[in-house]
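Multiple structures follow.
Please treat every number below as a calculation from the coordinates, not as lab data. As the structure is a prediction and not an experimental result, all values here were calculated from the model. Cβ atoms are built from the backbone, for glycine too; each structure is taken alone.
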Structure 1
Amino acid sequence: MFYQLTVPGPMEDVEETRVLEWHCQEGSVVALGELLVELETDKAVVEIRSRQAGVLRRIVCQVGKWAKIGEPIAMISDAAEEPVPEEASKLPYWPFDTWVN
């Protein structure tokens, strides 16, 4: 099954974030609790950590690009052999935890 990884929200006084750094590459196996991506707001850096295992299949929002709250930034699947869908926004949400630095 495929999922969308989205920009978390709501965040007070934040409408969009910038992708600061991806900690996984497309095709990487993602472990429970693994740091996936760091997002930057004008006030903090937000770490996104996975709440289940899977495979990062497509990065939709590259480093340095901006994404609005709730917008998909990546597609993750349960297995590597599933064909990648064209659009992420209609997929169920990938479970994640956020940490603010």
Structure 2
Amino acid sequence: MPQNADKAFYERANAHINLANSQLKEAEIGKVSASMMYATARFNTTLTASGYQSGAEMAAQRQKLIDYFVREYRLALEEHVDEYIKNFEPYMKLARQGD
């Protein structure tokens, strides 16, 4: 979990997950996942750009920005992959019950 998470952190995250899950009725899981990652990149780029006065100023920080978001995503992904490895049987049992 991020260090600066507020009380509504998981509620917001779950809202995004619930939206993605609802899209599985209409699209394959890989397409939903790709759309979610694309949207996250687009949102984060727009949010980041709003903190700069020019494209040149943002360009000077380009690699630093990319490194930050990749590092944060990697930390979250590693946390969840490790959690699923540790709890694979009970988590997948619950997932299969939802089918």
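Suppose helix-only ellipticity at 222 nm (-39500 (n - 2.57) for each DSSP H run of 4 or more, over all residues; to 500) works out to 0; of 1, 2, which structure was it derived from? Numbers along the way, then the final one.
Details: 1: 0; 2: -25500.
Checking each candidate, the match is 1.
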- Task: Given a value of 3.0 for distance in nm of label points 7 Å out along Cα→Cβ at positions 33 and 81, point me to the structure among 1, 2 it was derived from.
- Result: 1
- Which one of 1, 2 has percent of Cα pairs over 24 Å apart, as calculated from the coordinates, equal to 37? 2
